[in-house]
Structure 1
Amino acid sequence: MRPYELMYLVQPTADEERLTAVSERLQQSIGSLGGKVEKVTPPIRRRLAYEIGKYRDGQYGVLEFSLPPHQSREFERTIKLTEDILRHIVIRRDE
């Protein structure tokens, strides 16, 4: 398995319940694809450098996880289908 880090941006209007649901959905997806979640950083509200989708603020969350390399595309697809996520980036961490 390879180590990855996901940073995602959620709408500033999302309440605590929706933020928790997004995080849990991502974690469940990692688990169902044979991966392991190592660290979860809850979303923090921050000012954006530029406007994204009519929003000047956003809530950033971070997940560190391990996933089989052949499952990374499927996980990306799951992220793209999550409507509350405005932007995301998945990077491969050093082992």
Structure 2
Amino acid sequence: MSCSRGINAVIVGYRRGSNTQYPNRVLLRVVDENVIPHSLIGRKVIYKDRYGNVYRGKILSVHGRGVNRILIASFKPNIPGQAIGDSAIILLQ
């Protein structure tokens, strides 16, 4: 399921350790099964909330081996906690 501007992804949560949480790093699950996750590294990500705020980010790496299609992205400004479970768009340009 890709839209005209890019590929849809779901915000899974923040990147975390056992004792720490990194609010500027977000885990994204790619919805489209035909996309190779390693080919998306370096692409831009956009998340818009219901209030009209736009959060821009960049995909840094693949989480794990890439089998489960989860990517690590960095956002500026940080994504709020209410964004977990919402969809974001990975731009193809």
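Read-outs: derived from the displayed coordinates by stated rules, not from any lab. Since the structure is predicted, the reported quantities are computational estimates derived from the model, not experimental observations. Cβ atoms are built from the backbone, for glycine too; each structure is taken alone.
Have a look at 1, 2 and say which one yields 37 for relative contact order in percent (Cα under 8 Å, 6 or more apart), as calculated. This figure was derived from 2. Each of 1, 2 could give helix-only ellipticity at 222 nm (-39500 (n - 2.57) for each DSSP H run of 4 or more, over all residues; to 500), but the derived value 0 comes from 2. The value 1.2 for distance in nm of label points 7 Å out along Cα→Cβ at positions 6 and 22 was derived from one model only; which of 1, 2 is it? It traces back to 1.
Computed over structures 1, 2, Cα Rg over 2.2 N^0.38 Å reaches its largest value in 1.
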